[in-house]
Structure P
Amino acid sequence: MSEGVNSIESLAIRSRWDAWFETYGVIKDADGVWRGNEQDEALEANYLQELLSDVSEWCNDHDLPVRILCLKPRQRGCSTFSMSGLYQDANKRPINAAIIGAKGKQSKNLFKMVTQYSNNDKFDWGTTRTCATAGAKFSHANGHVSEIETLSALEFDPGRSGTYQFIVGTEPARWAEDGVANAADVLSGLLKCVQLRSGTTVILETTAAGASGDYYDRWGDALEFEDYKRKHLAGELVKGKYIRVFAPWYMFPELSIELTPEQSDFVRLSLNKVERYNSPDFGTESEIMHQFRLTLDQMAWRRSAIDEECKKDPRVFEQDYPSTWESAFLAGGNPRFNSAGIRTLKKLAKSVEPDWGMLEVNAGNRNRIIWSPTDEGEAVIKRFEEPRRGERYLISADVMTGQDQTQGKDPDCHSVGVIKAGRWVAGIGWQKPKLVARIKPMCRWEVDLLGEWIRRLHYYYTGAAVVIEINNPGLALLQVLKPWALPLVDREVYAEFGKNFTKQVGFKTTTTTKPMVIANLARALRELHTEGDGFDIPCADAVDELAAFVRKPNGTEAAMEGKKDDDVMMLAIGLTCIESALPYIVHYVEREIPRDLQGEFLSMGEESPNQYW
């Protein structure tokens, strides 16, 4: 045991990576300052490093393999700490470990940290360590040896013949752009060299490189740490699942500038006035401060980082110093819809309090539908605006792929919404198209039940036209709706046999029509403030889907991994077909007014005792 180390401290050091790191670790930080044991500056694990330590300790305590995906901000010690964890585990027990990167000498540069830890370590692990240029051997008292090697992802089948208990992969999200052919296959082949058992560790740490690719797909499959723990304790199988580790930039105290009172006043008074300091994802500086509870000191540092490190581009800042993992991937990727438009719709959704309720059928007339308010849990309909005379309405339905898609990690859903057509209003001006109601999200009903609720929406927004995406289940829904004689939107189809155009019901999504309707929706979101254009979408669920809809490197347009596009397609199809919207029809029912009340009734200004519904 090291001099001055008691058994409790020794146990902590052998249990948590951050315990040894803070007590015996020595590093040279980004400013060139030596920190740690016997140095002038202390070494303290930061927020991200503590998260990594928490995950490792918890998984080991529960006899689970440690599998970590770390989305890291720049220069915040993720690689430094990953090497610390590898170094410590190699001292605790005999393991084979590998460090792999692609660009330049990434893996060898990381290995230098292992050498640095070894040369300065005063803790008595009971090992004899020998570090060479690109590898190390730690000899244990029992005669066994830990071996650490460096690999390059640019090599042919790196590590394929080995068996490892600890792997650190650095910047795997960027391997493809760094010249690694079949980067996903290279990583997958290497990971097969680590058996899925307790005592093994894989850390894949990277900066974001767009909302696509192998690392992004792995991130979509991974679990948040709290979800991972909850599922395991509930008896669910999580062994082999990766855990997401992410730390937003504002969790690092050093990313701030200590301001004088005069400087604080200057920053406060200049908030929102320089466009490059605002964010395409989170709005103005004031909104950023409010959302993430930032100080003026942090805002001053953010401005400096945008100007000095991020090419005066807030998107580059969000990629290098992300506020959320979603924004990190999107900043490095290619979102399909205009960021300013998405931001405006997010504000709209936050400002609107929807009504929750049911559409009940009148006992005497099944075509008379009555709104019945409920709480959110009991509701079937989320309503943003009640029916109004003078408006035209269209019901748009994107039908989930089929029963086989209701299972799995990301099951498909129905999306049904009611869209009010835009119009010019005298004395007011242009009134944009608007999503006014929808069936509550995450709808996976059978098509007969879905059809009944579309029928109810039609009669509640009396006269509303209906457009259905015609895929296989869409055809099944069509058969449900036809007997009710609802006004179904049709399309022209060229019949090769007859050399003429015929009418067919519904909207058919193809490789030709999907880009067309998405482009139409994209234009509306880009031109939100243009008279005669735009689209009001006060639904937070739908706006979240729009924000996560991206262009992928192969040119396709789709939802980010782990996200859905049901609402995107419902809105796109509905907006494209909005000219088919039909006027709201007010129906009247004769109701006999008792003679003794007729005078009072007429004195209220009513022209007749009729009541409409």
Structure Q
Amino acid sequence: MTKIANVWAHIGKKSILVAALDIISIFIGVYLGFALRLTIYLPDTNWLDFIIVGAMYSSAAVFVFTLFGNYRILWAQSTIEDYTAYVKQYILSTLIFIIIIKFFPIVLIPRSSFVIFVLAGLVFCGFLRVSWRIFSPERLRKMTGKRTIIVGAGEAGTLLARDLKSKPSELMPVGFVDDSPDKIRRSVAGLPVLGSCSDLSNIIRNKNISVVLIAIPSASNKRIREIFDITASHRVSVRSLPSLRELAGGHSAITHLREIELEDLLGRGAVEIDSQGIISLISGRTVLVTGAGGSIGSEIVKQLLDKNPERLLLLGHGEQSIYTLLENIKNISINSVPELVPIIADVADTIVMPEIFRKWRPHIIYHAAAHKHVPLMQENPLESLRVNAFGTYQLATLAGEFKTERMVMISTDKAVNPTSIMGATKRIAELIVNEVQQKFPETAYMTVRFGNVLGSRGSVVPKFREQIAAGGPVTVTHPEMKRYFMLTSEAVSLVLQAGAIGKGGEVFVLDMGEPVNISDMADMLIRLHGFIPEEEIKIVYTGIRDGEKLFEELFYDTKHVDVTSHPKIFSSRIDVTSGISEQVKLAIQNGSEGVVSSIAKMVPEYIGAMRNS
């Protein structure tokens, strides 16, 4: 049977053979038209009419099919659109045949014969095309592979099921689950709809399922998390189709499967921003991004690419990260790439930074450069103060002196009631930006404060993944440790939005949603990698490290928080200070000795000072 199917499939790929079969099919249809009207054995007087009609009708059909590309279709992979086009083309060829007979009445065709052979030809030629799909070798092969259930029996799930059934694959779909009552116990794409999502756990167990495919591109992160939680007690792989945002951006195809990532479970979906307002701010400007090679800085650069800046200054201290960014930009599809200027420099360098401003005179600055690693900065307080505080002071001062239009500094939730050197020096940076705003009122300075971003170099997620890959254990400092998380793309979109709506002097705070328990995150990651927590991969608690706290805060005083024009951006008040930049300079001049106590004087709420002094 397989050999016959292979031969038949080969014929279906040859245009000339398909055309020949069309001619034969139409001749058979014409014969039936005459035979059923007259007699099964045509009289000699009618044979010439049969040959003329068959030749004229088949010629018209082959001409139209060739003209409209019907013979270029791979019928083994045809769609409903292909069959619709076939019917339209057949009708057109029939109209052409009628016109020819009308103007050249060389034969007399009984009306009943005409109706019969037109319908017969439509059915016979159509059956040929359907047969190449039904009897394709791929469809006739015995399906093997991992038993798979598809969540979502909509259009995307149907396309996915047909794709898996028609092509060799490691996956063998056995059915759907769908919450629509109208679909349950029905058949879609030749597969049964076995139940609703609430039945998924039992179906996995009873049908021996190995893979769960989420075929709902519009599914929210909350919905994906709900489905993942249902499968969590089973040893199954959970995969998903691309989201609507990925499909709309042209980054993926509807049948491209990917493993579920932590971002799918913790993310909150796409953020709506005023793109036009951001474009009007950025268009035609020279934009400086510090820390451009880092997680936040590189995402800022990528999101600015299509905002029509004249020039992007990519400033970073590490040459490899800037090189990697430039290479990544080459793979981004945009209509027009602005001038990209890589700059290797330290924001606290008092010689190089003024030269950069003299040469390029940036209109807008996004300041993402900072030391962010909490334990390392505990051991290097002077360096943390030099880069995070003095580097911000120098950048802000240069922005004012060279009449930069606005400067946006990236801050952290660790700057609120800090317990770490890193958090305290970022708090100082917030105060410095506010202080410099008073000195240079023509430049709009603003700070954007938010929590952790998933997947960043300083995030705990890459560390967890490495520990899981090594077989564990996964180390968590404390079972009650919680942190705010958001996607890098979401955070940066809101940073750009805040930079566009700010007037100067604001500390914007992003809506981070609910804090995430780090132990729960470790549990999710272990399950995402196909292991059972505690049984196969242990979670070990190591104790809170120096400078850490159980819960992070976003505001100093929740009573003094204002809403803005964007629902996910809030404005927090900050007291005007003076002289803090001079204190920073003096502390750096005095060197490492006493630097922690100097930081504590600048940030009285720094509660880690006593144990660090």
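Each of P, Q could give mean count of other Cβ atoms within 10 Å over residues 294-301, but the derived value 19.0 comes from P.
Output the label of whichever structure in P, Q has the greatest value of Rg/Rh (Cα atoms, Kirkwood Rh). Max of Rg/Rh (Cα atoms, Kirkwood Rh): Q. With respect to distance in nm of label points 7 Å out along Cα→Cβ at positions 78 and 358, the largest value across structures P, Q is given by Q.
From which structure (P, Q) was helix-only ellipticity at 222 nm (-39500 (n - 2.57) for each DSSP H run of 4 or more, over all residues; to 500) calculated, if the value obtained is -10500? Answer for the origin of the read-out: P. Given a value of 0.15 for FRET efficiency 1/(1 + (r/R0)^6) of positions 158 and 454 (r between Cβ atoms, R0 = 41 Å, to 0.05), calculated from one of P, Q, which structure does it belong to? This value belongs to structure P.
Computed over structures P, Q, distance in nm of label points 7 Å out along Cα→Cβ at positions 110 and 518 reaches its largest value in Q.
Any read-out appearing in this document is the output of simple, stated calculations on the displayed coordinates, not a laboratory observation. Note that the coordinates shown come from a computational prediction; the quantities given were computed from them, not determined experimentally. Cβ atoms are built from the backbone, for glycine too; each structure is taken alone.
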